[in-house]
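Listed after this line are the structures, all set down as structure tokens.
Just so you know, all these numbers are worked out from the coordinates, no wet-lab data involved. Not measured: the values here are computed from a predicted model. Cβ atoms are built from the backbone, for glycine too; each structure is taken alone.
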Structure I
Amino acid sequence: MTSKLVELLKSKNLVIAVAESCTGGAFMASLVKVPGTSEVLHGGVVVYTEVAKVKLLGVERETIEKKTAVSEQVAKEMAAGVRKKLGADVGISVTGYAGPTGDPVGKVCFGVAVSGGEFSVTKNFTGARSEIINASVEFLSEWLCETL
């Protein structure tokens with residue numbers, strides 16, 4: 001699915017930037033396996049802690065306190081922050097609980113920021129930590145193809 005996403009981005013002449021938390025860079029790793037990704041990817045960051053989300057991406061501390069770090073609002077702010085910091089057309093984010101701790105384990109929030117606004121969605125995955133991460137990466141690719 002990531003190769004389809006890269007081709008879609010190329011066809012629309014869009015460049016993306018990525019902010020990952022619970023996936024720890026797995027989404028970027030899947031992207032860079034596709035030849036030609038350098039044409040559509042500025043880069044990305046792994047912001048695993050709340051401190052990193054605030055300091056590197058400009059997520060509002062108040063948002064985290066009110067909504068928690070695993071929320072659609074934080075995902076939107078992460079996407080907007082990485083888009084702005086890296087000067088991309090599209091900012092993409094993922095934050096969640098891959099396990100074994102978190103409440104609930106498997107809750108993952110995704111965000112997209114474009115010039116026209118910010119969008120988010122929450123999914124609940126099941127399985128072991130690696131399965132939740134892999135499902136998150138696959139879903140993000142599919143959702144972006146549909147959204148873009």
Structure II
Amino acid sequence: MSETEPEIVATYRFPHEAALAKTTLAAYGVDAWVLDETQIRLRWFMGVALGGVKVAVRAADAETAREILAGDHSSDLAGIPESRLPPAPEDLCPNCGAEALERVRGRTSADVLRRIAFLLADFVLGPSPHQRYTTARRCRVCGR
């Protein structure tokens with residue numbers, strides 16, 4: 001077998017497991033391919049007979065790929081605290097991009113008029129299932 005020919009390093013029952021294995025190998029710099037995914041998705045009842053969903057790599061990377069897939073990498077995630085997750089896009093200021101939004105406590109005349117308009121629309125047309133009441137927020141950095 002030549003060094004560039006693909007070699008199957010793992011088989012899985014479900015396509016999402018093979019996709020996860022491919023992503024894990026890609027994180028370690030090993031190119032991988034998922035084989036027979038479409039066959040298993042279309043003929044799920046024949047998954048065992050078809051040999052499952054296969055993950056293949058170059059023959060030169062086969063031993064490294066097997067070691068990576070056999071290892072338990074959950075300890076690598078232990079050092080990442082959940083409090084350090086990136087902020088959601090709605091938590092960033094649309095003007096400057098800072099994560100410094102705060103709720104505005106005082107009501108302006110525009111807020112009062114908007115609420116009256118919503119109440120009148122609810123009374124005349126009935127409540128809208130897609131209507132969303134939002135609170136005003138201001139950026140502490142740029143003031144917008």
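Thinking of I, II, which structure, once helix-only ellipticity at 222 nm (-39500 (n - 2.57) for each DSSP H run of 4 or more, over all residues; to 500) is computed, gives back -9500? This figure was derived from II.
Comparing Rg/Rh (Cα atoms, Kirkwood Rh), for residues 58-97 alone across structures I, II, the highest figure is found for II.
I have 14.8 for Kirkwood radius over Cα pairs in Å, calculated from one of the structures I, II. Which structure is it? Going label by label, the one that fits is I. When FRET efficiency 1/(1 + (r/R0)^6) of positions 18 and 122 (r between Cβ atoms, R0 = 30 Å, to 0.05) is calculated for each of the structures I, II, the largest result comes from I.
Suppose mean count of other Cβ atoms within 10 Å over residues 26-33 works out to 18.4; of I, II, which structure was it derived from? Walk me through the numbers before you get to the answer.
Values: I: 18.4; II: 14.8.
Label of the originating structure: I.
Quick check for you: by distance in nm of label points 7 Å out along Cα→Cβ at positions 74 and 90, which of I, II is greatest? Please list the in-between numbers first.
Working: I: 2.4; II: 3.3.
Going through I, II one by one, distance in nm of label points 7 Å out along Cα→Cβ at positions 74 and 90 is largest in II.
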